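Each structure below appears as structure tokens.
Where a number appears in this text, it was derived from the coordinates with a stated rule and is not lab data. Quick caveat, the model's predicted, so the values are computed rather than measured. Cβ atoms are built from the backbone, for glycine too; each structure is taken alone.
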Structure I
Amino acid sequence: MSINDSTFRHITPAEFDRLDHSAITLLDLRDPAEVAAHPVPDAINAPIDPLAQVLRSVPNDKPVVVFCTEGWWSAEVAEILTDRGYDVASLDGGYRAYQTFLNASEQGNRMANRS
């Protein structure tokens, strides 16, 4: 199955920002240094090296949202989880796109407060 044929959902940074963390499992594929610098509350860190072990322990009782730095690796892992029967979404553009979204939102809020 190619990524274009997959059945997992793609979400935008704006959708990611509105997620209810209590209703999903967040799976963070970034390396530990990136997670330490920019943590995402409630996320399970699953870097590439021990990924197989971590994937065995991902709960399947609620949707899983997968993200990495740029979005490519999370799409691959989302496809694996989908094949295993999980309800999965992958953050398009990864954490970098989400960080860009947050920075733009903050700038917009500052500009609105000046008016």
Structure II
Amino acid sequence: MAAVELTVEVSGSGPTRERAFAAAMAQVQARVRDRVAGVPIRIEPRDIALVRATEERRTERFLGLFLPRTRSDFALVVSVTVHVTAFRLDDVEFAVSDEHLSPIQRLLHLR
């Protein structure tokens, strides 16, 4: 088992602030898996720093004139510092067992 602390930068967007944040946090596991050797067992966030947050507003109208409403899209980029505990499969020695079939078993595809 190996323990590593690293920082990943993720981004997310959505119609609400909560969905934008959830979309960004959903990317943390994939980014950590790409950067860590082995299989991540535990990923613990230590610190979250906001890099950039934007809100884009637009007004929509029915037939260009009627019923105006304002729509918002939120996007954010966060830097997440995580503590990762990973299991290294390179250190594991697997036992090898060879299977020898007789010609008749091989012909009949029996194990």
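Couple of notes before you dig in:
- Which of I, II yields 4.6 [distance in nm of label points 7 Å out along Cα→Cβ at positions 71 and 87, calculated]: II
- Structure responsible for 6.3, with distance in nm of label points 7 Å out along Cα→Cβ at positions 55 and 95 calculated and labels I, II on offer: II
- For distance in nm of label points 7 Å out along Cα→Cβ at positions 7 and 31 computed as 3.5, the structure of I, II it came from: I
- Of the structures I, II, the one that -5500 was derived from, the read-out being helix-only ellipticity at 222 nm (-39500 (n - 2.57) for each DSSP H run of 4 or more, over all residues; to 500): II
- Read-out distance in nm of label points 7 Å out along Cα→Cβ at positions 47 and 63, computed value 3.0, structure in I, II: I
- Structures I, II, by relative contact order in percent (Cα under 8 Å, 6 or more apart): label with the highest value: II
- Structure responsible for 51, 30, 25, with Cα extents along the principal axes in Å calculated and labels I, II on offer: I
- Computed 2.8 for distance in nm of label points 7 Å out along Cα→Cβ at positions 15 and 39 - originating structure among I, II: I
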